[in-house]
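Heads up, there are several structures right after this.
Values quoted throughout were computed directly from the atomic coordinates according to the rules given, and no laboratory measurement underlies them. The structure presented is a predicted model; accordingly, all values stated were derived computationally and were not measured. Cβ atoms are built from the backbone, for glycine too; each structure is taken alone.
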Structure P
Amino acid sequence: MVVLVLCLLALPFSLGAEKPVHFSLPEVSPWAQLNEEGEPYGLLVDLVHKLEAASGLVLTYHVRPYPRVQRELERGETDFTFLFDFPGSEQVVEDAGEVVSLRTLVVGSKSAPAIASLDALNGEKVGYIRGAYYGPEFMQHQGLEQVPVRDFRHGLDLLYNERIYAIVSGEMAIATEFDPEHDPGIRIMLELEGAQGHLFFSKMSPRRDSLPVLSEALDTLREKGALAKLFGQGFDDQVLDQASP
């Protein structure tokens, strides 16, 4: 009897001491970044906090360069991440649910022409946000010169100084970093295949018990409109309209 009581008393402590579920967030603007003090911020940081509240799990996270996020997933050094679809993902991760769906746009200066395909940019320097994956149509195109930029704002600076001819970006980055009141006008030249961001679980993670819990929490956030509200903050149709032809 004494042994049974002691075991029951110890049970809550053993459960409470369970290792937190860990997220590795790709360092890509405006999704996850570090400020000057080294503190993480961004849309995915906010989403982790919402998932923690909805799931009741203890979640921790860090912000890493995209290649390191992939390595940590492959080795099981992190449990979850948020990424857009990428080649070979099914070998490394399991899909725990769609988070957001975005347009992928090619933008240029206000005087740039609308184009029918990327072939019209052959020989041109085209910026893209380092660490982001914009699908095979762009990533495997051989005719244009790809120029990595820190974020969309950096790309705009290069565009305005005629260091690049165009920028490929998700519409979220455009909406959050283009300022129509102060920036020179930009034009949407071409819309590429859209991208879907997902919650991914590492197949090497020992925390498979958390997969259905977080998947259900994500569904709850979607049903309550929390995802639309969070990512809707980045969409401003008026900004996009002013960036359009």
Structure Q
Amino acid sequence: MAKPDVVAPVATDLNAVRRDGLIVTMRVLLLAMRREMTVTGWMLLRRDGYGRIARLIVAVAALGLLVHATLLLGLKYENSVAVWIWATGMLQLDRDRSVFEFFEYGLLGIAALAMWRAGGAHQSWLLRVIAVVYLYFVADNALRIHETAGKLLPFEKSYGELVFFAGSAMVIFGLSIIGFIADRGKVTVIALVNGAGVGLLAFFGVATDFAHAQFASVSRTVNYGFAFVEDGGEMLAIALIGLYGLSILMRTPSPSNIK
């Protein structure tokens, strides 16, 4: 498959829906999204710096999942080494300022830079909004914004965090609508792919986290199982977002390259 040198153009707008119909337009968008994922996958085979960085991202993410699973198994069976490593917090996926947490910050930073550059290339405010959202995700993790807000709100902690996330989602949705209007109803494939990535991240970071809080006391197996799915799923989603961001940077040397 040929590897394009530039990012995908604007995919569709409201006029296309009126002209071709919703079903045809959705089919075109899905095919374009699949093409974007294929191009991102091909990046792993490149022999340049982008390919090496992509393979490094995959390797570190896989290592993080393996370490997390090993530590959780060690905790379940009360292995002293696993308990000590867990207590240090340096190798936990969910511990602030751990090795893998900084790795996730870097991936979200790559995605934010890519979306801002693509926003300039396509003159898209929606893509710039997505870039700001990724920076907010970094700030939220680094400063524990949703955990702090969850304690301050007049709800039980897990419900407080869920309410805060709902409020944040409304703000993000509102900004996205503003970006959509500023783009005169145009939607890029890039925005759709990132929307899917954010949705996957929200599933593991919000829905699974809430379920974990409700069922953690059932048994140690259930507790550690939810911990792996929640934290491992978040890392997987962020790794995919970072890889796609790297793919966009690879194909967008500068905004002037896209007419």
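Brief remarks follow.
- Comparing distance in nm of label points 7 Å out along Cα→Cβ at positions 132 and 156 across structures P, Q, the highest figure is found for Q.
- With semi-axes √(5λ) of the Cα gyration tensor in Å, for residues 68-123 alone derived as 34, 13, 11, matching label from P, Q: P
- helix-only ellipticity at 222 nm (-39500 (n - 2.57) for each DSSP H run of 4 or more, over all residues; to 500) derived as -10500 - corresponding label from P, Q: P
- Comparison of P, Q by distance in nm of label points 7 Å out along Cα→Cβ at positions 28 and 52 - largest value held by: Q
- Mean count of other Cβ atoms within 10 Å over residues 44-51 derived as 19.6 - corresponding label from P, Q: P
- Parent structure of the calculated result 5.8, given that mean projected area of the Cα convex hull in nm², for residues 36-107 alone is the read-out and P, Q the choices: Q
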